[in-house]
1. Given a value of 4.2 for distance in nm of label points 7 Å out along Cα→Cβ at positions 173 and 581, calculated from one of P, Q, which structure does it belong to?
2. Check the numbers for FRET efficiency 1/(1 + (r/R0)^6) of positions 221 and 301 (r between Cβ atoms, R0 = 41 Å, to 0.05) across P, Q and tell me which is largest.
3. Figure out for me which of the structures P, Q the number -21500 belongs to, where helix-only ellipticity at 222 nm (-39500 (n - 2.57) for each DSSP H run of 4 or more, over all residues; to 500) was derived from the coordinates.
4. Given structures P, Q, which gives the highest value for mean count of other Cβ atoms within 10 Å over residues 501-508?
5. Comparing mean count of other Cβ atoms within 10 Å over residues 93-100 across structures P, Q, which is largest?
6. 0.15 is what came out when FRET efficiency 1/(1 + (r/R0)^6) of positions 53 and 253 (r between Cβ atoms, R0 = 25 Å, to 0.05) was calculated for one structure; which of P, Q is it?
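Please treat every number below as a calculation from the coordinates, not as lab data. Treat the numbers as computed from the prediction; the structure is a model and nothing was measured. Cβ atoms are built from the backbone, for glycine too; each structure is taken alone.
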Structure P
Amino acid sequence: MKNNHSQYRIKNWCIDQALIYPKRTIVLTILLTIFMASGIRFLIIDDDMMKMLPKHLESRSTWEAVQNEFGSTEIIFIGFGNEGESVYNSRSLADLWVLSNGLKNLSTVEKVSNITTSYRIDYVDGFMEIEDLQKSQNLEHEDVKKIESYLRKNDYIKKQYVSQSNEYLLTTIQPYKGVGLNTFRNEVVEYSKSVLADYDIHFGGTAYLTGSIPGMIRSDVQLLVKTGLILMITILLINLRSIPAVGMVLLVIICSLLAMLGFMGWAYRFTGSDKFLFAILNTTMPIILLTIANSDGVHVMTKFFREIRKNKNVDVAIASSMDALLVPIFITSITTIAAFLTMGLSPLEPLVGYGVCISVGIIWAWFLSSLSLPSLIKLKNWDFTSKAFTQPSMFEKIIEGLSNIVVRSPKTVLISGILIIVFGITGLFKVKVDVNVSNFFKPGSEIRDSMDFMDREMSGTMDLRVLVEGDVKDPKVLKNMDSLQIFIEKNEKVSVSFSVSDVVKQMHRTVMNDSVQYEIIPDRRGMVNNLFTAYSISGDSESFSSLVDYEYANALITAFSSAMSTEEVFSFIGKISEYVQNNLISDGRIDVTGLIVVVRDMVVLIIQSSLLSIVISLILMFGITTFFFKRFLWGAIAILPLACSVILNFGLMGHFGITLNHVTAILSSIIIGVGVDFAIHFISQFNSLANTSDESNISKHVIRDVGYPIVLDAGSNMGFGALLFSAFIPVQYIGGLMVLAMLSTSLGTITLLATASELLKARLIQKG
């Protein structure tokens with residue numbers, strides 16, 4: 001009784017704010033929205049895949065240890081040359097010299113690695129002689145031949161800096177720690193293009209990828225929001241047939257969107273958490289919130305139009321509309337928030353922030369729909385003779401016919417639905433998980449072409465880092481490293497690996513009259529120590545900084561490979577772990593990290609979070625619906641169209657070869673979060689009519705009353721189709737699948753849910 005009384009008082013208060021104080025209500029809600037939106041200035045766009053992993057995860061901890069000890073692993077590759085022309089010529093090497101020195105002078109660049117920064121090791125008159133591989137900008141023909149000859153003898157250096165075809169030169173650029181990768185990327189790319197205008201030039205590396213994405217995300221979000229709004233406005237105008245009505249709904253949508261993005265900025269400002277960074281997967285957030293805010297607005301506006309047809313009094317129409325909708329809209333908001341907050345259980349940090357931020361946007365949409373929208377309706381001088389009030393819309397006519405089919409043939413409708421779901425189930429077994437980053441971009445795009453080039457011609461786009469702990473001057477440790485490198489390079493996708501063991505072998509061969517048979521790790525510790533001492537005397541000790549730490553207690557193996565499928569990654573990492581365990585004897589740890597390991601770990605976490613999100617979301621939907629409508633049966637019926645829609649969508653992913661990754665993994669929460677609204681409105685209206693309508697016609701009345709706003713809501717939410725224009729392929733997939741999801745959940749509500757209600761109405765009404 002107390003709950004009903006409180007509910008009544010809240011309803012009356014909201015209605016009074018709209019009818020008695022409409023101007024004040026609008027001003028206050030707009031001021032609050034402006035305050036929330038002001039946080040947008042703190043919004044940070046970042047898509048560093050490593051930041052998606054939990055900080056306690058071993059591969060991330062190892063990666064951070066590598067960063068701290070050996071400098072940033074966020075590098076940019078530059079490959080340049082001309083097809084059909086050997087790079088072993090004076091002009092190409094001169095331009096490489098200019099490029100290298102210019103890059104070193106950039107404010108963001110800590111280290112540049114290429115032929116011009118490499119050393120050659122010779123043994124002259126009993127002394128190790130270390131000098132620059134390329135000694136000057138301008139080279140004679142003989143100088144070029146010497147460089148070519150030396151690289152042929154030292155294949156591990158050549159593979160790092162010269163393409164397989166000898167047509168392209170590679171440069172690796174490392175930023176200062178803490179430098180913004182977007183700034184770093186822009187500086188490097190701008191300068192490189194200015195110097196290498198006469199060459200075919202390509203970029204790659206994690207820093208290039210991560211630094212490129214923020215700009216792509218900005219343009220992507222702008223395009224998607226514009227396209228989504230255009231689609232949404234068009235469908236709303238066709239059906240509502242009132243520009244002021246559409247404008248009011250649009251205002252709610254835009255204010256909700258600004259509040260959500262502002263909150264995300266404020267959250268990052270005060271927490272500094274990676275959870276609140278705006279990444280690729282966040283590009284779907286604006287479109288998702290558009291649909292949810294649109295749903296609230298559409299239900300309020302269509303209900304108002306129907307009430308106006310009964311009587312021409314605006315105040316009465318507003319009061320009756322809000323009296324009927326305030327509770328259902330509140331329940332739909334709660335259930336939708338619950339669905340998205342299940343993302344908080346995900347070990348992937350951006351998914352946690354996604355769920356929290358979009359939940360705030362949903363709260364704001366409910367707040368504005370309950371107060372601002374009825375206030376705007378109150379202030380408008382409506383024309384009751386317009387078609388919007390006097391004639392049914394296109395969707396209303398469709399719903400009229402559909403209600404007749406459901407009531408007349410409920411069993412046929414149910415069987416048809418079951419057959420569709422069976423089709424979806426068969427596709428579930430075909431769903432694959434893949435986090436191949438190159439597949440995120442359209443073929444023909446600059447990033448995709450560059451990544452394909454790096455995989456085809458250069459060292460590749462995926463990196464593997466192995467941190468070896470132990471006395472690096474101990475031959476046993478060096479032999480372990482060498483053995484592991486040989487094993488890693490047996491993988492056909494691996495192009496090159498390098499470590500301090502390669503340098504030791506090179507030095508050993510050099511001092512032994514350049515005999516190839518001595519290109520091995522010496523057996524004696526004293527010999528190894530002498531080689532390091534000779535190098536430090538003759539060469540630059542800093543050249544070891546990316547290979548071994550100052551105390552020779554930790555060393556790094558770096559390997560590059562072309563893109564691998566998820567299956568290949570799992571197999572490769574598993575084999576490395578097995579090899580280390582069974583073949584290497586070490587007193588210290590050997591830890592593996594890098595992009596390849598990140599891919600493996602993300603796959604595992606994606607599967608875990610997706611399954612958990614689906615199960616928890618459906619349980620919450622069942623619990624919340626049961627609580628508010630006080631019937632277990634209603635809870636079971638409510639999740640029926642949601643479960644079917646999830647099954648169908650993932651089944652279609654399997655049938656059409658759409659992979660599950662950290663972007664498409666959010667599909668289940670989106671489907672459940674958006675689709676539950678339809679079920680709540682249906683059940684609420686069914687209960688309202690249970691004791692006032694003829695039992696034989698109750699389902700027909702419910703479908704007609706809520707079917708129209710549900711279908712209009714789903715139709716206007718074809719704004720999801722805007723995601724098909726995204727620059728990111730996984731986001732395109734989400735767009736297409738969400739269009740299908742809106743159709744399946746809306747039609748599922750007014751067919752499967754309506755059919756189940758019709759077949760069970762005796763029990764539902766009897767207990768109601």
Structure Q
Amino acid sequence: MEYFYVGIICFLFILAIIDLNVGVSNDAVNFLNSAVGAKAASLKVILIVAAIGIFIGASTSNGMMDIARHGMFQPEHFYFRQLMCVFLAVTVTDVVLLDIFNSLGMPTSTTVSMVFELLGASFALAIIKVSSGENLPGVESVGDLLNTSKALEVIAGIFLSVAIAFFFGIIVQWIARLIFTYNYKKGLTKKIGIFGGVAVTSIIYFMLFKGMKGASFMTPEIKAFLNENTLMLLGIIFVVSTVLMQLLHALKVNIFKVIIMIGTFALAMAFAGNDLVNFIGVTMAALDSVLHFFREAVPAGISPDEYMMGFLNEPATTSVWFLIGAGAIMVFALCTSKKAHEVLKTSINLSRQDEGDEMFGSSSLARKLVRMGMGFVNGLNNITPANVKKWVNGRFNQSEVTIDEGAAFDLVRASVNLVLAGLLIALGTSLKLPLSTTYVTFMVGMGSSLADRAWGRESAVFRITGVISVIGGWFLTAGAAFILAGLVASVNYLAGPVGMFVMVALAIFLLIRSHMSYKNKKNEEVRDEKMDIILTSEDPGRVWNNLKAHTAETLCHTLDFAADTYENVISAFANEDVRKLRTALGKIVEEKALLKKMRRQETLGFRRIDKGLAFEKNTWYYLSSNNGQQILNTLTRITNPMKEHTDNNFRPLSPQYYDEFAPYQKRLIEVFRGISRVIRTGDYTDAEKLSAEGKWLKKEISNLRRLQTHRLQEDAENIKVAFVYLNLIQESHELLSEVRNVLRGCEKYFNDQAEIPVEIHNTGI
């Protein structure tokens with residue numbers, strides 16, 4: 001039976017490798033956000049710098065894994081089997097939970113997840129131990145078996161990190177923008193040396209007191225020397241770095257890029273050195289437990305249910321080969337993880353200078369906060385002298401924004417983000433404030449973007465909703481980690497090896513399912529390359545070409561969806577399939593949201609093309625786009641009565657009605673697909689023929705509508721289904737009007753030479 005735990009260790013090592021991958025995927029945003037968002041270098045160069053930092057940080061870590069050994073529970077009160085159940089539960093939960101957050105593109109804290117998983121799993125086992133009446137000397141309650149102070153520290157850390165980082169992000173970025181303005185290259189010689197000196201000094205301070213505090217070469221003597229001579233060392237570093245930065249600037253080196261790359265390296269190294277315990281700490285504790293058990297308990301004939309684990313109170317050491325291996329895996333994960341890009345995208349989009357593609361909707365809380373913020377700003381404007389306001393607004397002249405093509409914000413903000421995040425984390429460490437790296441870096445970025453006036457009236461509510469969602473996810477991480485780990489640990493212990501096997505199998509299944517779902521999701525998504533070019537390119541001609549292609553894709557997708565849905569709902573109604581009707585309604589809602597998003601993106605694109613061209617084309621764009629929206633609304637009006645009728649188990653559609661309408665249904669779908677094909681190919685040779693077909697079909701459906709109206713007067717027995725059928729006829733007539741208007745708008749929008757009369761019908765213009 002003892003050798004069963006050897007198999008558990010093997011599986012834990014596999015999970016540790018996976019955990020390193022998912023952990024890096026989530027935490028990479030901490031040190032990549034600023035460099036990638038500002039395009040400080042190519043992605044390849046940024047990844048190389050970060051990878052070097054990660055490898056050095058992991059390899060030089062002293063391997064102190066004490067929090068996993070005794071940070072959340074009192075090991076002297078737990079048996080070997082109990083703690084192995086805890087370790088397995090924590091690792092399984094951590095891998096699955098972080099993978100879920102990565103798939104959603106939501107940054108969270110690996111420290112929070114590990115701490116609350118350890119607490120949840122040990123809490124569940126503690127309840128079982130106390131309730132079973134185990135005779136444990138000195139233990140009177142569950143609290144005597146746990147160390148809850150660490151959990152309270154983490155919760156306090158969330159609040160402190162959010163408040164402190166956001167506040168100082170606003171203040172420091174506001175001051176930095178007053179100094180440099182948006183046209184930061186102007187008059188840079190007088191400022192850059194001192195700024196560079198302050199920045200480099202702050203980053204080195206961060207590296208010494210946070211990034212390298214856990215390094216193997218940081219002996220007590222070195223730490224004591226640094227603490228005793230901090231001010232002197234920082235003064236020397238400041239003088240040397242100021243002179244060096246000024247010299248590099250004279251040699252035409254971009255100092256902001258230098259600062260950003262140094263900051264990226266420092267944060268990456270600190271992440272690897274300090275957060276390594278989050279990924280391999282539990283596995284190392286489990287390995288030490290198994291080795292100790294086989295060395296001490298097995299020869300003595302002590303069973304896993306009898307051997308106490310007090311030895312875990314001893315300090316831990318980890319082989320350097322484990323550390324080097326972990327560093328190599330983390331570097332590999334950094335360079336290959338696609339989910340890391342999703343998390344990074346969330347953070348960058350929430351802080352980008354322009355409106356861009358807003359990933360989040362609006363919420364009531366966000367709307368209230370925006371109104372409160374506007375009220376505060378208006379009040380502040382009222383008491384600020386006019387000359388001061390004029391001067392400040394001159395420093396914040398956004399028409400002078402200097403942002404590299406493809407960047408979300410400029411190099412000044414990126415530098416402030418990295419320097420301030422590192423400085424706050426280092427100060428928090430020295431003052432023993434539980435500031436989280438993840439929370440600090442994210443909230444500094446949000447605060448600096450607010451101070452930089454990136455949150456305009458058109459985007460503020462979406463950005464705040466996004467920030468609230470991310471912060472809510474942090475607390476959700478803690479709660480989910482605690483509950484899930486507790487449940488898994490309970491199953492592991494109460495069900496024995498069978499329960500452990502089931503939990504392991506479930507974890508593997510969930511990971512495979514998550515991978516497949518994510519892969520399918522990415523394959524189904526509309527490619528955003530064109531929109532990225534539209535929102536970032538400085539070439540109006542290039543923007544216009546990509547805008548046309550993006551618009552064509554959007555409209556074709558809408559028309560194809562409409563044709564498929566129209567066919568499916570009529571078939572489902574005839575077959576009394578209420579489930580398909582409900583599904584269709586849900587898909588229509590999703591399609592409306594997608595079209596709304598695409599429309600907003602394309603509207604932003606119109607701002608980036610030639611004004612004369614935009615004035616000429618936007619009428620035809622809105623004619624097509626509005627009618628695309630109307631098509632989806634019409635599909636809703638068709639499907640809702642069908643779903644309600646079928647859900648109430650009313651009399652089904654008679655074969656007479658179905659056969660009567662089938663030819664019209666078929667030809668309407670052919671018109672939709674034909675127009676979609678014309679728009680996709682750009683060949684409008686058949687446009688006139690399709691328009692004529694639609695006009696003739698409208699006339700025929702009008703005749704059918706009159707026929708059905710007469711029937712209603714004569715046949716009251718089938719009145720309910722007759723009304724649903726009449727509604728289908730009427731809305732089908734509307735669909736033809738709307739799709740013909742889409743075609744007319746597209747001819748003018750895509751073809752400058754097209755000259756056809758436009759019949760505007762139900763467009764909303």
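1. Numbers: P: 4.2; Q: 5.1.
Among P, Q, the structure yielding 4.2 for distance in nm of label points 7 Å out along Cα→Cβ at positions 173 and 581 is P.
2. P
3. Numbers: P: -21500; Q: -26500.
This figure was derived from P.
4. P
5. Details: P: 19.6; Q: 24.2.
Comparing P, Q, the top value of mean count of other Cβ atoms within 10 Å over residues 93-100 belongs to Q.
6. The value was obtained from structure P.
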